[in-house]
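Heads up, there are several structures right after this.
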Structure P
Amino acid sequence: MYVTVHIENKFTIRSLNDDAPIHEIYTDFTLVGAHWSSAQGNIVFGWGGAPHLAVYHVQTARRMALICPEGDHPSCPHVLTTAVNHKSPKLMAVGGSNGCVFVWEIPQYFRTPYD
């Protein structure tokens, strides 16, 4: 399975074995990118057009959380790119629209509707 980002403020979960999307998840902000959580296979992170990282549950397409350690006000830089630390899933590098890179400590596990 893999995740793709679309200009219509959505991302899709797809399988290599099927042309049709398995899930479509719509956001309330402009998406720039998305990736899977390295610690939890049913969680996808989405970002762009906002100073936060949105956490979505794949099966329910629900937003589980917004992560914005720098604050969520207009003067904060928008998230343009991220990179996960596979040895420590609680750490994520975040590239901001101000040209700076931040290392955020994020939850390693998100409580989902099926827990």
Structure Q
Amino acid sequence: MGLRNSVLLEAPQVVFGEKCITFGCKNCSTHLSQSKQVISDKYRGRLGNAFLVNKVVNILRGQAERRHMTTGLYMVCDIKCHQCKKVIGWEYLSADDDTQQFKVGKFILEANGIIYVQ
């Protein structure tokens, strides 16, 4: 099996006075998201710091499962890089707590699973 076709994210020069950064898979550098998609960098993943982001590309979704997290019970699915299959975070599919509904449809990217790519 060969490489999959990947979406390449083109970063604009400047977004709101800051350079836009493209995030890639740490294992294979496949583009995953951009800094302009980051909602918060104050999240924790399984292995450390993480980003809550609006949009990711070039992923495969795992099976949905219920997980107990710091802020409640969620239905989530792991997300993997579609090239190398490394787990890079998860997607929030539903939240039991009404105050956490803003996370539904958003993604966690584990900081230790991504790199900045040019």
Structure R
Amino acid sequence: MSREAARASDCILFARKEMLRKAMARARDKDLPFNLTIDDIGAPLVCPVLGIELVWSNKKWGQNSPSLDRLVPALGYVRGNVLVMSFRANALKNNATPHELRLIADFCAASAVNVDDTKGGF
């Protein structure tokens, strides 16, 4: 393994350990079930929701950073109920209902002539 590949692998492992540690703390603070291990936290290179590259970095976090999502929030941090996705996808998912997301998607599709994808807005 090249030095660069080893560094990337170490960075991903560090980020996964941090996700696990922070999820455990959130579960404790919110009195949610928790039974995850490091093996339960995937390391995708692409966001399964938005299809954007995930940037695994321990130096800078942003919209493309990996984020641990509870698929059904009330179930807590348990095996089968978590998914690594981009911070952006997780934030969008957590701030709207499925119906609201559909309304936004329909609006954006109808207004496509004004969309500037490079800036993420209209």
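Comparing structures P, Q, R by mean projected area of the Cα convex hull in nm², which one has the largest value?
Checked P, Q, R; max of mean projected area of the Cα convex hull in nm² sits with R.
If relative contact order in percent (Cα under 8 Å, 6 or more apart) comes out at 16 when worked out from the coordinates, which of P, Q, R was used?
This value belongs to structure P.
For structures P, Q, R, which has the highest computed value of distance in nm of label points 7 Å out along Cα→Cβ at positions 32 and 56?
On the way: P: 1.7; Q: 0.6; R: 2.3.
Structure R comes out on top.
Every read-out reported here was derived from the displayed coordinates using simple, explicitly stated rules and does not represent laboratory data. Quantities reported herein were computed from a predicted structural model and do not represent experimental measurements. Cβ atoms are built from the backbone, for glycine too; each structure is taken alone.
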